[in-house]
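FYI, it's all coordinate maths here, none of it is from the lab. No experiment lies behind these values; they were computed from the predicted model shown.
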Structure 1
Amino acid sequence: MKHATLAQMVRGWFIGDFEPSILRNVDCEVAVRRYDAGDIEALHHHRVASEITVIISGEVEMLGRRWTEGDVVLVEPGEATAFRALSRAVCVVVKTPSVVDDKYLGGQPKLAA
């Protein structure tokens with residue numbers, strides 16, 4: 001058995017091919033991310049990995065749209081998005097595969113449908 005706390009992890013990431021993690025894994029990365037209203041993440045994209053964000057609570061903006069509790073958003077390789085918390089929010093994020101240094105600032109944002 002292993003035990004850790006989210007406070008010991010970096011930005012909520014607790015599974016993946018990095019340290020610290022509770023489970024070192026090349027297949028995926030998993031995080032529980034907590035945001036305050038107004039928190040942002042710059043426009044970025046992944047070249048290899050897909051990233052799935054589940055909105056557990058609150059309201060956020062990604063890909064030019066608002067998302068709320070229960071929404072599941074898939075951002076595929078090459079798609080660029082910025083992130084903004086419109087309220088306090090909790091998200092679960094899964095990135096697959098776990099590829100070190102597969103986050104690139106900028107990119108062409110996907111237009112809202």
Structure 2
Amino acid sequence: MLPLIGLLMGIALGLILKIPIPPSYAKYMGVAILAALDSAFGGIRATMEKKFDDKLFITGFFSNTILAALIVYLGDRLGVEPLYYAAIVAFGVRLFQNIAAIRRHIFKSRHWE
């Protein structure tokens with residue numbers, strides 16, 4: 001439940017505060033948001049599977065987000081622009097895997113299969 005509440009609070013704060021992000025940070029924010037969403041949906045999945053651990057969720061959330069931003073930063077500093085695609089692909093795949101697992105869990109719990 002904690003990941004879902006955090007996700008909803010983050011979306012609400014983003015919509016209310018409307019903090020502008022400079023274009024130079026757009027890649028960083030995009031990848032960091034993707035990593036954060038991956039962690040949030042991973043937490044929702046873990047909750048549904050009754051395997052949720054709050055310490056693991058919090059540390060994973062921040063480490064994934066920081067790692068994603070570091071990958072983008074290193075790519076920029078090394079002149080390897082497409083390096084951030086690795087983070088996009090990795091976190092994107094995990095995000096879709098978590099959403100698929102959540103969907104399967106919902107269908108199984110509702111006996112729709």
Structure 3
Amino acid sequence: MKRRVLIVDDVEDIRLMLRYMIEKAGHVIVGEAANGVEAVEMYREYLPDITIMDIDMPFKTGVEAAREIREFNDASRIIFCSGGISKFESTPAELNFVGNGLLRKPFLPSQLYQALSA
């Protein structure tokens with residue numbers, strides 16, 4: 001099934017890599033955002049099926065952006081893609097919402113494809 005995906009990461013090379021892998025899997029990229037503020041704006045504009053979002057970003061973290069996205073659409077599906085969650089004392093609740101997932105960087109393409117199809 002072809003899905004519409006929003007990519008959110010403050011590192012351009014990561015966005016390019018994700019774009020390549022997601023398009024290779026047959027999905028459509030509806031947008032790319034470089035921070036949490038852009039993520040919320042683009043989510044509202046494009047209403048993607050899946051948002052792949054880094055956690056540690058400038059202006060607004062992925063967790064903060066996910067909270068706003070959930071307020072807008074509580075059925076949103078977010079796959080967090082991050083090197084770690086060390087800024088948080090405990091695992092943020094946003095990682096435990098139904099439909100959300102976590103890919104730890106570095107990850108294998110097969111792990112991304114599994115997360116997209118779940």
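The table below gives the values:
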item	result
Value 27, calculated as percent of Cα pairs over 23 Å apart, assigned to which of 1, 2, 3	1
helix-only ellipticity at 222 nm (-39500 (n - 2.57) for each DSSP H run of 4 or more, over all residues; to 500) derived as 0 - corresponding label from 1, 2, 3	1
